[in-house]
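Structures for review follow.
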Structure P
């Protein structure tokens, strides 16, 4: 199992490009199931989760071709298993196996995103209950209730969700869909299903995340009739068919925030390109509260950190509030900041597991339920730590970069699920980091 070996204490400096957003790419790949025509996605990140989703689609009968960026930035044809992805073309005209098996779904919760498109296109879907990061219960009941409201008959047997349309013609029916909680994947799943439903669907209490808007923009380009994406009420008028299109995936706002935090924690100065500040207002505001100087250009963010950060308190909540996917990274920077930060996690009930590992590096953290009290220390000391989930992995890397001495981050397969070539990008910023067996 791979590990990251980090020699800390070096301020990050330089320029790197941000990859396409994992959390936008995964539902966009699933959108290919809604049409018989090719869908081409560009700016696709090279991640394990992307590979897993493509394997899942291939076994359903989808043809996948990829192009990678070669030397000098040129594109070249590559087989589906090759890394370095720049674009992916998916042809679901031969879709013949609407099943998502456990062996592919168990490591990635986002695989549930095939449920809505398969039910809408095929009138049937059999999808294993999902796995993913161990950060708390993330039930799929909102997805199931929404599809039931659209006329699907749902059974859960032997760990699989089996959805079947019973109406004449095998089509879902437009419906009013109200989710009890704000759910990003639930909103995306139901929005895709509603695109081919008979009549109008209204999703209330919808997620407002930029990734939802990115998916909606692609679906609209395919011929869907969607309004309200980015608000808490989304209206979809079903159409008979969708066409193919070409769509560029948005930049990864969480990767952007992670590298900004890494530079801040190490007292560095970085320039991030191929990104956007428009999705990161609250994160940038908090980094400025911590004492960082930030300047914005078109598709570029520049950050210069002070000699020592100021502690910043946060409370996670659905977009546009502070993202839960940035909580762990801010805990890492608060461990070396001046003062005490109060950090409240309101999305997932089990997302402070990285705190114990940060304490191994010398952090002063006390946990009380869903609240963490982080008092900054003069320095962290390198140690061996173990990653428990994707964003926790990033927080441990940030802390290791700021720590004195050598830090080993174990179980970094989590990192490979969500960060494209992290050690390569960090090395380009001057970090002493390498992957070891």
Structure Q
């Protein structure tokens, strides 16, 4: 995310202003990118800031052709997707180099793609200070007598249903957006009857996600003598180009979207529906099919106060804990944006020289992109936000919330790198404050 995103709420008069700007987070983006190993390329685009990257993956022949044509015809950039896979020879921080084998989902045996198993857990174990307590469901936060500080957490064992308490000077809540807010909503007391830190009434509100599953696909008759090698763990990316300046301002919606996608040749799977058999079928399986190119849009949603999650104390789960209810919908801005996503996807592929271009749109309900954000937003004012600029709860400063809960707006880019940058920044701040005796 860049200043286009951090300044958006203030400029648009939407929700509340971010209490930080890109210059505050930029060093921590760099820190995280160096640590996790991000392949990519600096492009000089203000709407998609540059970073500290390892060598990018290569475009295939059709992607190179489409990239060139789209730039010439529409003036839009197609770049290689930035992804947390090691590409430097010899590995990185104890992890191996990506072999493009497409075994990411099974857990890369080389540790090439960033994951807790390959990177952060080994680092934590090496400190000698890590304790893992499995099968633990955090039920609530324990406060001191005057409810100004947290002193621990209460958990329920998922197997025995026994209750245990653990104590600490500082508590980081990073249980995913809905999980973290569920813990805070569950942590009620005389001081916080509506959930811990909920003086503003914003806890659980302002749910955001990316809306997607709209785009286009087409075919090409070019490059029939070429195919791809390996299984690249990323695709192309078309950075946001709507509402980034006066020239690109849209009359019917604010914010914007980017496209993810790529090109490839159809493989043996294209014959599955036909259920063919025989000599000709076996021969066909050994040949590559047509080149295809597809793109899918990911759009920003706005932070609406009424889009929220809340605790249902009447309906309990199997651990006898209150369940969470989600009440979220897209509104006019998202629906208008989706119309443009669909039309523009076709425009881009046709400009890129693709044939048989077809648009598509599937249902994309909130939560489906799994980029949930908001619910404990940060802000300047405790009356309108839950967290301060350091991810601390305004009223209980030794609690830090560092997953997607803190997001004040959503941007249209994948959010995980932002979560990690804010988490690293918050952890550093906590250490500094502990040393000063402020926590």
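All of the numbers you see were taken from the coordinates with simple rules; none came from a lab. All figures in this text were calculated on a predicted structure; none of them were measured in a lab. Cβ atoms are built from the backbone, for glycine too; each structure is taken alone.
Per-structure values
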read-out: Parent structure of the calculated result 3.1, given that distance in nm of label points 7 Å out along Cα→Cβ at positions 115 and 323 is the read-out and P, Q the choices; value: Q
read-out: Origin of the value 17.8, where mean count of other Cβ atoms within 10 Å over residues 235-242 was derived from one of P, Q; value: P
read-out: If distance in nm of label points 7 Å out along Cα→Cβ at positions 147 and 187 is computed and equals 2.1, the structure in P, Q; value: P
read-out: Test item: distance in nm of label points 7 Å out along Cα→Cβ at positions 107 and 355 calculated as 4.7, pick one of P, Q; value: Q
read-out: Answer label among P, Q for the case where P(r) over Cα pairs in 20 Å bins from 0, in percent, calculated from the coordinates, equals 27, 55, 18, 0; value: P
read-out: With FRET efficiency 1/(1 + (r/R0)^6) of positions 3 and 403 (r between Cβ atoms, R0 = 25 Å, to 0.05) derived as 0.95, matching label from P, Q; value: P
